[in-house]
1. If you rank structures P, Q by relative contact order in percent (Cα under 8 Å, 6 or more apart), which sits at the top with the largest value?
2. Can you say which of P, Q returns 1.0 when distance in nm of label points 7 Å out along Cα→Cβ at positions 163 and 195 is computed?
3. Which structure, out of P, Q, was semi-axes √(5λ) of the Cα gyration tensor in Å derived from, given a value of 42, 23, 16?
4. I have -16500 for helix-only ellipticity at 222 nm (-39500 (n - 2.57) for each DSSP H run of 4 or more, over all residues; to 500), calculated from one of the structures P, Q. Which structure is it?
5. Identify the structure, out of P, Q, from whose coordinates mean count of other Cβ atoms within 10 Å over residues 75-82 was calculated to give 16.5.
Structure P
Amino acid sequence: MKLEVMKYLTFGERCKIRQCAKMEMRLADKIPNSFDYVELKKKLEVCLQINTIPIESLTFHGTRAVHELCRIFENPSTTAKKVIIYMPETPEQVFSTLISEFETREVKIKGKEIMFRKNAENSSWAAQILALFKEGYLEKIYVDCVTGAIFEKLVELEQFKMCKYIKLEARVLSEQQLLKFDSSFKVNYDFLQHAERLELSLCDLEPEDAWEIIKNFRSRPQLPINSFFKIFVDNYVKSGKIVRLFDVQPKNEEEIAEITCFEHVQLFDMEDRNKLLVVGMWRRVLYGSICRRDCILKDFDRNR
């Protein structure tokens with residue numbers, strides 16, 4: 001009876017009731033929660049939001065934040081649409097405690113999306129934190145400051161191998177403490193061939209690598225409509241050299257190119273005759289999207 005009543009309480013109310021007695025604590029912890037986002041902030045705060053009406057949010061501070069985060073996801077049915085990790089001011093203390101607690105209690109985070117934000121100095125923790133997520137449940141990984149060493153660690157994880165949406169930005173801190181593109185970062189595209197949605201921000205993109213990405217998407221008939229790749233290149237896309245690598249006659253679809261503001265738009269047939277891979281190139285962007293043959297413009301423009 002108590003359990004049924006508790007289900008009608010807000011998450012914040014249940015957090016207060018669980019402090020009353022051990023029975024209330026056990027009952028409250030049996031009720032799963034579905035969070036819109038969970039945010040670990042720089043000053044060791046965990047912010048939780050549930051998209052109710054009105055929106056319900058709750059913040060935990062200090063060491064309690066780590067304990068509460070682990071306790072909440074100890075319920076295997078608790079989920080989060082988005083988990084945002086801002087690198088804290090004392091990452092070693094915070095993350096070592098966080099990782100130890102989750103591993104000791106054998107807790108996995110069921111999050112649809114993880115974002116590592118503003119983490120240029122401490123992104124080496126990204127792989128260890130990613131390992132805390134439930135394999136196969138995670139749909140999107142976003143790391144805004146990735147180096148070659150971090151990339152090598154990430155690609156070894158099952159969470160990365162099973163994730164369909166990968167977004168990586170190769171940035172480092174300059175001497176002026178500003179973010180800049182990392183010219184030393186080289187992507188091994190073999191580890192990205194499973195992605196259905198791929199976004200990369202790089203210093204440079206070799207024409208041969210661009211062609212490999214195009215061929216990979218074109219050769220996968222199982223890819224759903226609106227699968228895409230989007231590569232932002234600081235040193236400009238070498239579109240002329242990329243076009244010369246095509247195994248089909250280069251033909252710019254001028255009408256689509258004019259509407260979508262691309263320098264060159266190329267259509268590639270796929271094994272599924274109802275689909276096309278549409279590739280656009282313009283200055284710093286290489287973009288490709290799996291489109292319906294009879295809805296090219298609408299599908300191509302969707303994720304651009």
Structure Q
Amino acid sequence: MTLIRTKSGLQNLHILKGVDLVVYTEGGDRDALTKEEVLEGGRGYEKSVDIRFWRGIFGQFSNRGSIKFLAVGGCRTLEGIAKEISDGNLRSVCVAMDRDYSNFWGLSVQNCNVIYTRTYSWENELFNSEVILRAFRRLALDTFDPSEILTKIDAAKQSLISQFRHLVVADMILVAANSSLFDRKQPASCFKHVKRQDRMPEIDRSRLRSKVKAEKAKVSGFRLINPPRAESIDVARDVFGKPLLVAAVRILQLLISDANQKSLPNDYLEKFLLDAFFDWINDNLGCLQAVDYGTKVAALEMATENG
């Protein structure tokens with residue numbers, strides 16, 4: 001039997017890894033691992049964009065001496081590990097994951113060692129006008145008027161929020177019926193295709209309206225007893241997050257183009273946005289984002305100390 005085959009062994013995983021805490025996240029550049037591969041085999045990927053986000057969160061708010069981050073792939077595996085953590089009252093293992101729509105269905109695990117994003121996923125956090133502006137500051141080669149740039153970003157953001165508003169509930173209901181409106185593997189497909197980045201991103205409403213009709217027909221017998229109310233939804237916070245990151249990158253690309261600079265790889269710009277987010281958090285510790293993540297990390301550390 002390996003060290004981590006049992007719950008008590010899982011509790012000792014941090015000793016095996018030589019750290020104070022092991023944090024499991026989504027992501028990874030390979031196939032998703034099963035719960036058994038993680039808990040019984042000690043497997044996990046050490047590189048993923050999700051790890052970069054959570055490492056930044058813990059780096060900002062944690063007093064832990066050393067933390068090991070391991071990505072396991074999909075959320076299903078993390079949900080299984082979260083249940084093991086909750087059932088086993090484990091203190092040296094943490095799950096950090098996207099909350100997606102689970103808060104609307106009441107399906108999240110209530111345990112200090114299970115931390116959810118404040119938004120649907122961490123990508124939503126980067127769809128922030130101040131964050132996009134900060135990223136552009138780092139990339140701009142010439143001086144510019146920040147207020148003018150911020151006005152452009154705000155206009156694009158509000159326009160997209162308006163376009164997404166009537167699609168969020170449709171996606172929620174379809175996801176509950178094991179379908180979806182937004183393509184989880186190709187999040188950019190919800191936008192109009194453009195050959196050049198010479199305009200702000202726009203939702204392909206015609207295509208999505210057609211998809212809503214097609215998907216509804218497939219699940220015609222499905223009904224939610226308590227469907228989410230539109231007024232309870234904050235679009236920027238609650239919509240499927242990956243399209244918002246696509247939008248933030250496209251806005252940044254357009255600003256770069258307007259500044260007569262060469263376009264940059266999208267994954268490169270994603271890194272700039274992520275770095276800009278943590279810079280912004282550091283300068284605004286009273287903002288909702290900082291308070292939310294700071295409170296969750298503090299609760300985790302208090303529970304660990306008391307355990």
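Just so you know, all these numbers are worked out from the coordinates, no wet-lab data involved. Please read all numbers here as calculations on a predicted model, not as lab measurements. Cβ atoms are built from the backbone, for glycine too; each structure is taken alone.
1. Checked P, Q; max of relative contact order in percent (Cα under 8 Å, 6 or more apart) sits with Q.
2. Going label by label, the one that fits is P.
3. P
4. Answer by label: Q.
5. P
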